[in-house]
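In the part that follows, the structures are each spelled out as structure tokens.
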Structure I
Amino acid sequence: MATLYRRSFTRREIAQRAGMLSQFAGVRLMTLEDGVERGIRMLEFRTGSGLRFTVLVDRAFDIADCEYCGAAIGWHSPAGFRHPGLHEYEGEGGLAWLRSFSGLLVTCGLDHILFMNSDSAEHYHYRPRKSVDSSIHGRISTIPGRLLSYGENWDGDECTLYCEGIVQQSTVFGEDLHLSRRIEAKVGASEFTIYDRVINHGFYRTPHMYCYHINIGHPVLDEGSRYIAPIREVTWAAHAETYKAQAVGYTSASKPQHNFHEQVWEHWLAADSNGKVPFGVVNERFNGGQGLGILIEVNKDEFPCHFEWQNFQEGQYVIGVEPSTNHVLGKPFAKKRDELIWLEHAAERSYATRFEVLGDVKAIQQVEKRIRAIAEQPTEDYPTPTDNWEPLR
């Protein structure tokens, strides 16, 4: 049964009340037509619960807008949803990626994440290619996708909205990695799930690193909003030597600040008995105490590592929660510890990640209870990093 407007409907009952499901819910393909976004294909999902989100076909099927009953969940940066044809991957010393950085979900990878790196290219057996030079967070999020299908599937009285596509990160004498992505949302639900497969389509042994840069903005993010997660320990902080200088700890958000410098942590998160790791950001004060938040759930064996990113700068106000295949110190650290993933021909890695909007205080409390049952996160705002780097294999 599909739940719409707090009532359950059969497929027949929905059909009786409208000529098309799109009156209540659906997936619609459109094209952005102005400014730096001109020419980007976008899929709009509406589940009928108040959840609306958009998928950028021409930016690796990333999630752009996300809102619930008119309230924004995802972050819009000053860069906008820039057409990949305008992108200069090697520009600005490897930081040009920041000019295309916007939206609820920005996918990082497929062969590199985190800061810029120059690595040996000997595994590609091509003498003129001495190195693989990677900019921040890799190439994938600025590559247009190939849309395979989208629409609605009925199974009895339950309807699933979906899209499927492939994004290729490929070159001659180098990597040939394919991202196969499917996104699903049930009609009447306030959640969606992303199913990813990263496949080595080529015949060179190729490294693989993967991260989701999940970016949450106002009004979920506001003064007093809280980051919640089953933190076993705080492994690392990029700003440990100046921990208290900005008077913002890891747990609670401040209001937008002038000249705020980004703060980053790596937390080691615990999983429940099913290997699931829930985390998110909540704001109990939203709308006079109604509450609003977002929960993300990953599999520990897929994304063993986790980062928290705070950028509370005026005009760029955002918090990032980032599941990752590798520790925050990047590819050199992974290679040194023999933790870099290598994919042979036809080998693949799969990822299933669920996003759920928490529409009131009751939903927030239920999620917090679940998280506390897995692990109690530190109560202090400035926990001392342990530098205890858990082995990843």
Structure II
Amino acid sequence: MNRIVMPGATLGVLGSGQLGRMFALAARRMGYRVHTLSPGEDTPTGQVADVEITAEYDDLEAIRTFAAGVDVVTFEFESVSIEAADAAAEIVPVRPTGHALYVTQHRAREKSFLSLKGMPVTPFEAVASLEELMAAIPRVGLPAILKTAAFGYDGKGQHRLTRPEDAERVWGLVGPQLALLERVVDFVLEFSVVAARGLDGAFVHYGAIENTHRDHILDLSVAPAGIPVEAAHEAVQITRAVAEELGYVGVLCVEFFLTASGGVLVNEVAPRPHNSGHLTIDACATSQFEQQVRAMCGLPLGSTAQRRPAAMANLLGDVWAQGEPDWSGALALPDVALHLYGKSDPRAGRKMGHLTALGETPLAAAERVLAARGLL
């Protein structure tokens, strides 16, 4: 099961969004064929894949048939069911494994895993009823965030409590289901470490990437992050420990808070390439997506050397509010690259693409990419 999957083979992707699209582009450049499976048609991944299969993730026979037509399988988002990953694994290797997916797709399991392994996390407690929530509030502390335990991203399924009287209202928005109560962190900034672990246990990383969110959606990423060297080093070591504890093969991202004292706290783990790592396509010797191909195929991991400071700005559907954006204006700026995801419906808040800019300094790159987006 640990054989190298050589160029010319076929790679399978469960999921078909923009992450799968950029993965497929990297894989095809390296000589691989790509098949994708999801419930959608004419998807961002399907538009550039060799084969697009339309099926539900709970159709396990369709998953097995899909796996029989490829040499190795990965997933491009964590909402694929563990049953689907296990069904594919009956036929071909799945990298990363279903175990990694099982832990990281569920907030309560993920936080418990991190805490058990000694990773620094915010105070938290899993709750399954209003009574459990009320009992957890004094132990966790306020203000706090109540999060659905399963299938949450971009701020979905999260509600703030500032006083005990908020509990009944917030539980009405979340329950009845397992949820996670987390104390609000007084942090200085948010950052992430995107890294890869190979089939042979080799580990590489892209350093700390500073992130700014708007309405719980990533808005701007800048690399390298402007954080203390000690904090960046600690975050990389934590990321490596997470990958090793999970027996991980592939690209993952660990999101962190930097505290006022210079300490780091783990926020979330994403078992896949990450939005904050998109700038690696234009800024690094090996992009996070090529790295995913290398890792899942058992090839040596590539250099993560960054050519110049870089910044990435997300393009949401809001950019289309006044009609077609002025692409020419944005691309007239030097060292700006455009990446669109092939989505036809630019709804407000929907990720439609991103811009990357390079600069002599991280600040210069950030200013350039924001200027380019402003011209749209």
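Rule-based calculations on the coordinates, nothing more; no lab input. This is a predicted model, so every value here is computed, not measured. Cβ atoms are built from the backbone, for glycine too; each structure is taken alone.
Mean count of other Cβ atoms within 10 Å over residues 255-262 computed as 12.8: which structure among I, II? Intermediate values should be presented prior to the final figure.
On the way: I: 12.8; II: 16.9.
This figure was derived from I.
Computing helix-only ellipticity at 222 nm (-39500 (n - 2.57) for each DSSP H run of 4 or more, over all residues; to 500) gives -2000 for which of I, II? Mind showing how you got there, number by number?
On the way: I: -2000; II: -9000.
Of the structures listed, the value fits I.
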Assign the value 5.8, calculated as distance in nm of label points 7 Å out along Cα→Cβ at positions 15 and 327, to the correct structure from I, II.
-> I
Highest-scoring structure on distance in nm of label points 7 Å out along Cα→Cβ at positions 159 and 239 (candidates I, II) is I
Who wins on mean projected area of the Cα convex hull in nm² among I, II, i.e. which is largest?
-> I
Between structures I, II, where is FRET efficiency 1/(1 + (r/R0)^6) of positions 39 and 311 (r between Cβ atoms, R0 = 30 Å, to 0.05) highest?
-> I
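Comparing distance in nm of label points 7 Å out along Cα→Cβ at positions 167 and 319 across I, II, which is largest? Don't skip to the end; give the middle numbers.
Working: I: 2.5; II: 4.5.
Structure II gives the largest value of distance in nm of label points 7 Å out along Cα→Cβ at positions 167 and 319 among I, II.
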